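Engineer: Presented below are the structures under discussion, each in the form of structure tokens.
Each reported figure results from applying straightforward, stated rules to the coordinates on display, with no laboratory input. Note that the structure is predicted; figures quoted are calculated from it, not measured.
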Structure P
Amino acid sequence: KLNNITTKDAFPMPRIDDIFHHLSQAEYYTTIDFKSGYFQVGLDPEDRPKTAFSTRD
């Protein structure tokens, strides 16, 4: 039921040479710790059954 009303966002994968070009122009770099960041996502308790996250180990 929920999947039928969910808006799908599609983003094409960027080309690796485009990524490196943009990185070479960057003034700042950053990293994100997704493993620890997962626990920082705010979520209403009533919405928890509607969500799922999937990652590779």
Structure Q
Amino acid sequence: MYHVLITVDRLTLQIVLMKIQGYSTHEIARYLKITEKAVYRRMDRLKEKVKKIFG
């Protein structure tokens, strides 16, 4: 998993860390000044990367 996380951009990593800390998608979007859709999109892309690596 570390291998995947070091390949993502800083914003996506920040989203992941905030999710782990229990922030909602709405809170993350508001804090980072991006849309909720952008948060979902970045999380979906990360999930796809993980699926490719771990099957």
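Engineer: Could you tell me which structure in P, Q was used to calculate semi-axes √(5λ) of the Cα gyration tensor in Å as 31, 18, 10?
Structural biologist: That value comes from structure P.
Engineer: For helix-only ellipticity at 222 nm (-39500 (n - 2.57) for each DSSP H run of 4 or more, over all residues; to 500), the calculated result is -6500, so let me know which of P, Q that is.
Structural biologist: Matching structure: P.
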